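Just so it is clear, none of the values below were taken in a lab; they were calculated from the coordinates. The shown structure was predicted, so the numbers you read here are calculated from the model rather than taken from an experiment. Cβ atoms are built from the backbone, for glycine too; each structure is taken alone.
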Structure I
């Protein structure tokens, strides 16, 4: 039996793993075909950022080479072409997460800005002194700090739902923390430091039974699991392009139209207005009300190309392939004497974190780099998680659609070399 159960609600069993051609996929990523310190690159830092396929790189080059112009503002050909590509990407994003309307898709710089948008705008009229915001114990700093800032400003209280030693949310305890004072629930779908796949459908249902809206941090879910915001019934869903083989500096806020209509603008400036006088400004319609200033046009177009690429492979096949990797990596790593896995939830995606007895994770990462292997070491912007497990940091291997079991074998062999150095 595998160490971790497969998140079957996201990946149908009918997916044929034999149809997944990782060798062909790897050819699409030029950065993977290089040596680091004389060794073939093994890139296992996908939870931090993913590499880009040639089709995404080409989309960015094509825009800057032929269509570079501002959007929504010009009647000349370049502006119209740029606007068409920009809005076509918005439709792709809406389809990718099954939003009801492209107007529910707001472009931001990334998940962090998306959460801050909701924290600053949605809560402006509904969070008062004595109210509460509920998060989980495994949140990224980006889903902690904005709510702390909000609570400090409004005199509200931040509540934290606990997890167990496997890194699983205690759903019964979460439910107990839902009170008449709770104004918003904000939880991560997939933990970036543990790999835990949270039962967000159940979380949303529990909150909605009390008429509490829910924001889902989907940064680590969107590249790995099929996301259907209407089936989940989440009120907000945020994610980043660079985690899903797209450019940096672009992200998405999905919000239910009724909520976005009621929310005031997050920032003021150009393109978020319908008209301006010195006496009064009338704001633009959705989604432009939230997109002040010149947007990251190239980033949006690149995100659209990344979605095309993911869909050309198919998320069910990607999820099945990555589940095999995370299970294989956990089994191989846990067999090494002195290694302790951090995060052993039954449902996991894309991440295996560990500590090696007697060796600081930074030293592990440094030695692995000399072997051409890129992992992430540190607290992964989840310091409360590190405190919970009693470690200052972990070493984290995280997987993408182009990784292989042979790369995991290389990681295990390199860890043996780390142990030799610190023997």
Structure II
């Protein structure tokens, strides 16, 4: 993987991400990188073990010095691991009782930031059915400049994630176009205003930051898209951050589970395409996980995904030998009929098929996880999640000890306690 401090032009070391087992318990060292390209495609139907593998990859990526991980989850499968990690945060976007608020216009002091804010506002206008014209673009730009000048640049406020006077409501007060004000009113009132008209950004990024999407995707796309576009931009800033005259080189990982939700939206798909092309130069790998190859084939960015994701991990799929599915595997992933047969016959939640055409490497492997690893990477069922939330509420940071005890792993609970107390 990576070493912090190396030049972006240097090849990353070949240290594996994790060790698994292959035929006859032969060790298999999984490395998602091909040279400096770590983008990975993870394909498999529901219930085949996708969530467990993603959680394991995140847990192993955590060990790299100065690493930063951003996960887009759906269904809370990443919650147990996230809650157990020391430097992590979990945001349930759009859930009942959520106090999450964003202040997208907080940082508009530079021309570049004003341009980014203008693009964000223009996307909201289009979502509302409005048409962007030169005069409207000029009105938005002028309002942003006035807002920036009238509120000033105060370092202590920026560090706190807020600058007084830069809410959506404040922006509307500077906007001279009455029709535009009526359009943007939607984002300062009701449910949209609760999330996008905040006086501060309540999102705080950690080494591992998880965004749960279950509730957000049930909301109106007029809310979903602006929230996503803003969060995407914040993630980009952290990956592309410069330090001491050069790129910080921090090992970065973006995990997008249920990627079909993003790939089916033109705005999200465009951003993912941009990430796949640009972020490889900044020590960042993107993992796209989805249930079916059809999700990729039907996406407008299919070519970019398949070209950029040289590493593919294919989960067991009993339907792989059907005429329609087999043709997709052979045509788009360059697999042979024998390889498709291996995928069809593989054991769910246990075996995975690694395929990289560039290195001519194809291997069926097993994670062979023990009970401790599964307690945090494979505990995404409803009953487990209910129990874990109760333990978190009752015991706070020491909940993993109680969780291991509940799973009859008392020796490991004692080891965890000793580690935690250091």
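Calculating mean count of other Cβ atoms within 10 Å over residues 341-348 for structures I, II picks out I as the one with the greatest value. Structures I, II were shown, and helix-only ellipticity at 222 nm (-39500 (n - 2.57) for each DSSP H run of 4 or more, over all residues; to 500) at -13000 was computed from II. Using semi-axes √(5λ) of the Cα gyration tensor in Å as the calculated read-out, with 36, 28, 19 as its value, let me know the right label among I, II. It traces back to I. Structures I, II were compared on distance in nm of label points 7 Å out along Cα→Cβ at positions 93 and 413, and the highest value belongs to I. Taking mean count of other Cβ atoms within 10 Å over residues 349-356 from the coordinates of each of I, II, which one would give 27.0? So the calculation was done on I.
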